[in-house]
1. FRET efficiency 1/(1 + (r/R0)^6) of positions 341 and 597 (r between Cβ atoms, R0 = 30 Å, to 0.05) was computed and gave 0.60; which structure, 1, 2, 3, did it come from?
2. Comparing FRET efficiency 1/(1 + (r/R0)^6) of positions 349 and 517 (r between Cβ atoms, R0 = 35 Å, to 0.05) across structures 1, 2, 3, which is largest?
3. Upon calculation of percent of Cα pairs over 17 Å apart, for residues 213-308 alone from the atomic coordinates, which of the structures 1, 2, 3 produces 47?
4. Have a look at 1, 2, 3 and say which one yields 164 for volume of the Cα convex hull per residue in Å³, as calculated.
5. Please compute FRET efficiency 1/(1 + (r/R0)^6) of positions 285 and 317 (r between Cβ atoms, R0 = 25 Å, to 0.05) for structures 1, 2, 3 and give me the label with the greatest value.
6. Quick check: 4.5 is what I get for distance in nm of label points 7 Å out along Cα→Cβ at positions 421 and 589, calculated from one of 1, 2, 3. Which structure matches?
7. 1.00 is what came out when FRET efficiency 1/(1 + (r/R0)^6) of positions 389 and 573 (r between Cβ atoms, R0 = 41 Å, to 0.05) was calculated for one structure; which of 1, 2, 3 is it?
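FYI, it's all coordinate maths here, none of it is from the lab. This structure is a prediction, so every number in the text was calculated from the model and none was measured. Cβ atoms are built from the backbone, for glycine too; each structure is taken alone.
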Structure 1
Amino acid sequence: MIVYAATKQQFLKDNDNDDIEDVILRHFKEATGKTVGASEIRSWQGSLTYMAKVLRDEGLPDNAGLAIELHIPQSSKRIDFLLTGHDEYQAKSAVLIELKQWSKATATRKDAIVRTAMGGGMVETIHPSYQVWSYAALLEGFNEAVYDKSIEVRPCAYLHNYVSDGVIESAHYKEYISKAPLFLKGPNELAKLRNFLKKHISYGDNLEVLYELSNGKIRPSKALAEALGGLMAGKPEFVLIDDQKAVFESVLAAVTEASAEAPKVLIIEGGPGTGKTVVAINLLVRLTALRLLSKYVSKNAAPRKVYESKLVGTIKRSHFSNFFSGSGAFIDTEPNTYEALIVDEAHRLNEKSGLYGNLGENQIKELIDSAKCSIFFIDEDQRVTLSDIGSKKAIRAFAKAKGATVEEYTLSSQFRCNGSDGYMAWLDDVLDIRDTANPLLDTGEYEFKVFDTPQAMHAAIEEKNHGNKARVVAGYCWPWLSKKDSQASDIVIGNDYTRQWNLDQDGSLWIIAPNSVEQVGCIHTCQGLEVDYIGVIIGPDLIVRDGQVVTSPHARDKHDKSIRGWKKLMKEKPDLAQQETDLIIKNTYRTLMTRGMKGCYLYCTDPETAEYFASRLAIETASL
């Protein structure tokens, strides 16, 4: 969809004869049936006036195609400004221009992230060169017109209010600036931008290339599919074993059979370590190889970021990032846009989307509506926040509303925790989640130790950190002071143990960041992921008294979003509030204690709780 399309000549006339922001707003309302906020209108007014100045150059052909707010299919993103035509060699060409009104920014240590003034405060956001490069990568990889009709896509960014200060164009961002040149304020910068445009738009096209681009069928290119498939080769962690292979083949058959007239919804249930994500990633790669438009989706950023980096072999952002998406990105997606959406950690889905939880109707419904076949990998025992609404019952209900056929499969073979189903059953029993026939744990099957001090436990994990495969995690019972003060300590226990929560610059990649074994992770940076050895600190939100497991939401840090709203629920429905928070806290520790493939080391802040866990081990010496 294009909000505004014209030739360069017509755009300049519209700019001279009317307030250009009013012209664009009129076109936007006609194209979408919606309106926009005052800030976006001001943005049009400022940036488009500058672009008119840029285009007043006789070297740029009058009949070059021009689009404003070109919607990128399979995303909610829009390209600010687009010029089309033919380059100096008569090849079809499209120049994408990301427009920003920024006048200042500060650098961060994060990949492609800067801080700038936005919405009344300083916020972290994507570097403009990365942003427009990612849009170009999306078109190159998924727009059939681009790769079949050989349209060269050239991205750049124009910050017309930003005077060079060595920050926005620093070496830290060089990789992305080299892919999408950055132009700033000043006459020399204006001349550079004009020269860039004239090089790639030497001849006009009377909008021909523009409409080819906007009407291009959306599916992955053969080159991108082959490149993605090649990434899987030689990586044993992605090999399908036993029932993983069987489920994979059944799902693959279902996707190829599904259609808009006969949609399908698949539910794949499996506990920790059964390989849900391995199957999901294999499906993404195979479906892409079949040129079927698919995406890997998760509500939590950590699984998609970590598995993308494992697949690609780098923690840097890449053009493969477009295969991975958050669960809130399908609010405005057209029905059946995708052949398949592969939804990992489906138990973590929320009802609403957006920063303030006020967008959309229901994430499950939106995902099902957006695909001919939607695939949900789920473990209801890993629901760890009050806002988690993903359940088999809800998925079935929305599938029925769409008229979709539901198929259900189970992944049962245990590959995490040394393949010990006994450990999983023991955890359910010892945490009082459900009664099982496993009151004692045989530590010969799975290494489990209870430590008397957090220092000893953390030191033991650091000793096990071979190949960056051991981490310490904890319940969210301590404030995250170091997020605002990098020198502050977060987890303080006694006089000698002081550690920080997972470092802010590592973000979702904390569990594979090189030095993060020194920090302590939380549920949000490790759920859906695994290491060889996990160290778990059980805080005061879970204690044991006289053999009874007691949970206390009061002991969670006040900024913990996992149980946001529990106090209000306690006033309205106290029994339900107690039941829900009790389950959330127990599920949180169950999830944390199942991140280790070879072993789990435990420290409890409450001595009686530590004694309880030690007493449930079938060994003579239960603690260290």
Structure 2
Amino acid sequence: MTVQPADGLSQAAAFPDPSHDQWQSLVEGVLRKSGKEVSGSAAEEALSTTLEDGLITRPLYTAHDTSPDTGFPGFAPFTRGGTAEGNAAGGWDVRQRHALTDPARLNEAVLGDLENGVTSLWLSVGGPAGVPVDALAAALDGVYLDLAPVALDAPSDLDAAAAELLRIYEERGVARSEARGTLGADPLGREARTGVEADLGAAVRWARVCVQDYPGLRAVVVDALAYHEAGGSAAQELGLSLATGVAYLRALTGAGLSVEQACAQMEFRYAATADQFLTIAKMRAARRLWARVAEASGAPGAGAQRQHAVTSAVMMTRRDPWVNMLRTTLAALGAGVGGADSVTVLPFDHALGLPDAFARRIARNTSTILMEESHLARVVDPAGGSWYVERLTDELAAASWAFFQETERAGGLPAALRSGLVAERLAATWAVRSERLARREEPVTGVSEFPQPAERPVEREPAPDAFADGPGGLPRVRRDEAFEALRARSDAHLAASGARPKVFVAALGPAAAHTGRVSFAVNLFGAGGIEAVHDPVSVDAETAGGALTASGATVACLCSSDALYAEQAEAVAGALRSAGAAQVFLAGRPGAYAGVDSYVFAGCDAVAVLTSVLDRMGVA
């Protein structure tokens, strides 16, 4: 029954529901104005975006884009959250990472973080990058261990670090029932990073200790960061995390633990990226996938995955690192909205070395602002019910399960690692993405787009490599690596000669004709550390040669409209050649202009272009 308002006016009565066909017709009209003659579903496909793993995001989702029943928060399949209350009670756990070898410095940093919003600690212990095991007590001096959970990261000193942490609990009177955190056993993750063949015995031993005596401690971490940091896609990261979890589940149940006990001993660690919707879908899909594993193992109620999200190291840049604050904010938002239990925001200077106090403060305050000012944690699964997010979650889960099955068919994760299957699949994914990065189809602000070659570099104390103690495992990649190599060449040239390599931007005609392509050229060459000189504002065949000589450059780039290129490009290129230009570019689609060597345009291989320019300039 419809209840009419007292005044007889029905809400939205004057707004009939538009049909999908009407929407497509409007899209066709817009695309037609841009020169694309498409109709029907082709018009919608023209606005779709293809992601990794064959996922496609469409411009419009409706109620017809159904997905499987996601259930309720706290109930299988746990898509909407591992607990009924989610993070609504107190927000997500703000977990700060610390990798310092000096116990005094570590203690100062730890206390400062805990006093200012951090709620748990992620400590590197032992090995080349962690605090010595025998100094762990000093590093935790003054820490209320019954209030602040500790997550250990001790890949090469697991037994000693775990034993020392439990000893400290006993020494300081922390009841075994009050101890919280994780001992960090992840032998397969260590194998992936170092190539050291995994022995699951220690993980099993510590899991049994936790089950018997420390109900609040988890012994095992399923760390999928190694696969993300080797260039893997979201589906590959989730699929390999499932394969890792299944391997540990087999080992733990084989040692006498029940499925419920084994599942309760695992914490899953995932990367959160600046693609906030994909991150939301990743967290939701991961819970659904693990719930399926628990169901297949005979314990459907045990599939509530405990999640620790870490902002992606792959997306962090060394140039213009301040932009990393924006990237990590989006990543933390995605992780929180996706329902991660713990979130670690890496400091903006993470890629440069050991973070300073300011960077750590900004990192921890990111979560504080998202929770306390934006109130993101007050709603359980706020993205739930969004047709887009639900469909993306479903499609990502399907792609992840397929990759998990491929890994299982290869004999399980240990066999897939040792046969090279994992490395091969991740490398293939990264090769495709590297091509997109090189062509700036995936722009990196401050690096491949809007670079600042003259910026003052941010310097930090070098950070030791926590995984330097093995023969070599999966590689670690960064989105900025190709452009960083070019910028490093420019820096070396500056140090040796006192000047950066230069390109003369020869703008033709009035500003209205050349401004867009001048900006394009300045950004393109700047991404390789090549200084663009465009003074005077505009040149012609008579003035171009003198302007090139005055600039001190031996490479030039013509910038103007297609109409002016037809009138002036060949004459100006000839003048530049006569003045000593060794290479002449033209900003625009390839044509047949005499005197022009190469063309630069949106979608060209910027890395290849810039590499060739530096090579020709003799920049080592």
Structure 3
Amino acid sequence: MYSVIINNKEHHGEAGQTILNLLHRIGVDVPALCYDERLHPFSVCRSCLVKVKGQDQLQPACRTLLTDKMVVETHTSEIEDYRKGILQMLARDYPFSEVTRFPQKEFHQWLKHYGITEETKNTTTPVIDSSHPYMQVDMGRCINCSRCVKICDELQGQFVWHIINRGDKTKIISDSKSLFAESSCVSCGACADACPTGAIEDKQAIKLGTPDDITRSVCAYCGVGCEIEIGVKEQKIVGVHPAKNALVNKGHLCVKGRYAWEYMYAGDRITQPMIRCAGKWKKASWDEAIKYCAERLTSISKKHGADSISIIGSARATNEDNYCIQKFARAVIGTNNVDNCARVCHQPTAKAMSMVLGTGASTNSFDDIERAKTILVAGADTTESHPVVGARIKQAAIKGANLIVIDPRRTELAEYATFHLQLKPGTNIPLFHAMAHVIVSEKLHNEEFIINRTEGWDEFKKFIAEWTPERAAKICGVHPRLIRESARLFAQKSPSMCFHGLGLTEHTQGTENVMALITIALLTGNIGKEGAGINPLRGQNNVQGSAVMGCDPAVYTGMASVKTERKRFEELWKTDLPATRGLTLPEMLDAAVAGDLKAMWIIGYDVFLLCPTQSIPKKLLICLILLLFRICL
């Protein structure tokens, strides 16, 4: 802990902190127009200069590290005059009408603080680029702070914005050299978020204005769990931004999390219950709808039995919702006909990891991405389906981490990969077996880890001896040399971290795919340490929770087996539970076609979209659909 004197008062800072870090913590404000906490300091605006005792020149607070006994002055008359001069220079030819229009912008606040007003008539005609679907560009407001350039490079890794020319001719352009919409932008919004003037601005902010209140929440799209700040004005959402101090997304969002919220106010959105009468929808109160549904379910159960009813849970609903859903099916209706999408996309992972590692959850955190020396991504297009995690993996590769991509597709990450193993679809197991063969035959395995932490080593050595890269290559279509080099890299450049997605799990052998991948990690000791582990990428925001809560015909809450744990749950829930095997969703649809299933309660699940070759037949007497994210909360 360092003792630092700031403006004649003693404060304490830590090694590795900058002067600006300490100033922010103690509430001393100085302009820092090129600084963003998500970026490495680069000190181009020079507005944060401070006086450090013993230094002849003023020092940039954003990148000057603290030292013990350091003495700093932040607001001497010399410094203030210098800052005002810097701001006046930046404000030359600036469109001051925007200062009044957007007073919350950082640059505008500092202009007001230093009493800088328009002194000369701005004759520059603004050239506004509105071609992008989510952002507007007005480079007449650009002060060349380079935040947009740096954040696109360092956070997203898209390299859209570039600085050209020098001196008075310096300007920032997109890589299209023309309209922003024609650039390589992926609409993460980081540049708009970082811009201190609004030269790059969200169209939603321009249209809807500044929020009156901010509510912190979690993004409801994929399973990454990005934290967001929701701007609200007059009881309506006006914008979504990343939470700067979020552990998972580190102040970053993708296009879905940042911009895809306007469905909340879609004109065709259902905002109250409806009951179909004589082929037409009739609006109803909640009491009417609940009573109607309860009476129909009761009638169908009495006439056709409990197993004539099925319920579909939701991987987009909360743990509490899914717990109630499956318990309602079993303890109230009396059927194990309860399912959800996690059984297909996540259960193979959960089962494989439970069998091999003892739990069906990720073995480590996303922070290990930056600690890993080698990252293996199998069956997942992460920059497309999990963009924030994909960006972190991409950045790790750019900074020197080894990257192995195993995927039939040429994904974006494949462009950054050390090796891309473009296997034939469905041949993951032979490929993983061949990698294991190389690791064992070339003695690259971690024998101490294997002996102390695994079982069946002798049997496995005999089995894997037959799986040479040449044998696997004939099946998976990957050259034996690539298999060998990838296996060596994973084993020798440790710690090594694995990510996998639906390209591994959504197969008839999905569980075995994941088990084979885990074997690679166990052989090399890449479990249970920083920068290593097995990390399944969930598709929807609560796939893990919906599965663990028991929305599955074969398991209760906590993944307890329906076959072996029924008595225990009868004691816990104080009721008799069904002993018959429950139906999966495809089996439910087959049962409906056969006339055996009479009712479905579908919660937050679009069966027509996800099962396009099947449909719910007219033989169903009742179909209750509760679209959780279309009904007004």
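1. Here the read-out was taken from 1.
2. Once FRET efficiency 1/(1 + (r/R0)^6) of positions 349 and 517 (r between Cβ atoms, R0 = 35 Å, to 0.05) is worked out for each structure, 3 has the highest.
3. Matching structure: 2.
4. On the way: 1: 164; 2: 200; 3: 217.
The read-out was computed on structure 1.
5. Details: 1: 0.85; 2: 0.35; 3: 0.65.
Comparing 1, 2, 3 by FRET efficiency 1/(1 + (r/R0)^6) of positions 285 and 317 (r between Cβ atoms, R0 = 25 Å, to 0.05), the maximum is at 1.
6. Numbers: 1: 2.6; 2: 4.5; 3: 3.3.
The read-out comes from structure 2.
7. Working: 1: 1.00; 2: 0.20; 3: 0.60.
The structure behind it is 1.
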